[in-house]
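Bear in mind these aren't lab numbers, they're just calculated from the coordinates by the rules spelled out. Since this is a predicted model, take the numbers as computed values, not measurements. Cβ atoms are built from the backbone, for glycine too; each structure is taken alone.
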Structure P
Amino acid sequence: MEDLKGSEAWRIFRIISEFTEGFEKLGTLPYSVTIFGSARTQAGDQYYESTVEIAQKLAMEDFAIISGGGPGIMEAANKGAAEGGGKSVGLNIILPHEQTANPYQNISMHFRYFFVRKVMFVKHSMGYICMPGGFGTLDEFFESLTLMQTQKAYPLPLVLYGTEFWQGLLEWIQGKVLESGYISQADLELVTITDDPDEAVEIMCRHRAWKLHQVELADSHNLDV
């Protein structure tokens, strides 16, 4: 039993090392956008191709693109970033199945712990785009939304791409969660749904311009943003 406790205690050093490496490796990124989505989406699928287009356009606007580093939508995000000449970041997770690193990352990290990886997404992203996906994508969407709702993270653009996929979820949230009083209307205003790649890119560009303006104001008044 004592040996078991000792091995568990040593795990914290591995966790600290993942945090330290992530902060050091990603700390110099320019303004970045994280794109979430299914690992099972194939090339040629409408959402795969839309992801490539969005990521490429964002990269051409000097955004770094962050994905989970795997196949599917993650691959499409990194591919678009690479084709747009931008920084293409993959935050890979070590899993028994599904997660194989895609070849389009020019900055690549591998994490053993989901919670460390999630911190990297939040800390180093200026906005999020959620393409259609499964439990992992839903988890990332709701966690991002919860952090902003509870003011544990600054309000960031949270774009749901694909009306056909996401509309039913939003209608359920409005019809059940909102009407039951479990959230407020302001919470839903944190989310934008679209089918237009250009709108998704423009939302990120507007937020970056706003953020830069806030930084300038803070600098002029010696404040922190």
Structure Q
Amino acid sequence: MDRREVAAVLAYIGRLDPRTIAASTGDARDQIAQWQELLDDVPFATDHGWDVREAIRAHVLASPYPILPVDVARKWRTYRRDRLDRHTDPTPAADPDDPAAWRNELLGTRHAVATGMAAPSSHRQLAGGQHRDIDARLATVGSSIPPAVRATLAPYRPARAAREAAVAAGQPDALGVPCRWCHADKGEPCRSRRLGLDGHAQGNAPRTTPHPTRVDLAVAKLARQEAS
């Protein structure tokens, strides 16, 4: 804060706690000089949660003692430390082969967070964020799983592969409806169940292809959607 901001802060404190008002003009000048010396690196307010007036008001409500400039400075340091504790360095956009540019971008981001100029960056896996070029990658491959990887995985998930092939061919998505024969839920493959002599279903192996009744149900659903 500069001298003008410090003077405004002292005037605000005087309204809340008259004990801090300087007795003379000379005392006021000395008080402003002392506060400005200790609060030179403390901003008056930021866009992300810091306001020196809120810190002063909290002190006046919580403590019977007059507020000192070190009280404000300590609250600012606590604010900075809390923000950095909640910050995870995002991957710099600078060329990783340029260590100086990489380091400068990291330090610049940390300084912006610490001084309240930018919000802390949470960890992407926890916050659900995505990489900056994910949209471009999806536009290129058409899916979060590249075609080559999907083809490699096909033998290990035949039901999913058959479903994707049917949809790609313009056929109805049978797994988009539940199966009335084996009672498989929507999205789950059908099960190879047969009736035993006692009338109860036996067997529970997953089928590569859905039951015909499930396909008919999916066809009827698609027809209703196209009609509407």
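Some points to look at:
- Origin of the derived value 4.1 (distance in nm of label points 7 Å out along Cα→Cβ at positions 44 and 212; candidates P, Q): P
- Given 21, 15, 12 for semi-axes √(5λ) of the Cα gyration tensor in Å, for residues 68-155 alone, calculated: source structure among P, Q: P
- Comparison of P, Q by distance in nm of label points 7 Å out along Cα→Cβ at positions 52 and 84 - largest value held by: Q
- Here relative contact order in percent (Cα under 8 Å, 6 or more apart) was derived from just one of the structures P, Q, and that gives 18; the source is P.
- At a computed 27, 22, 22 (semi-axes √(5λ) of the Cα gyration tensor in Å), which of P, Q: P
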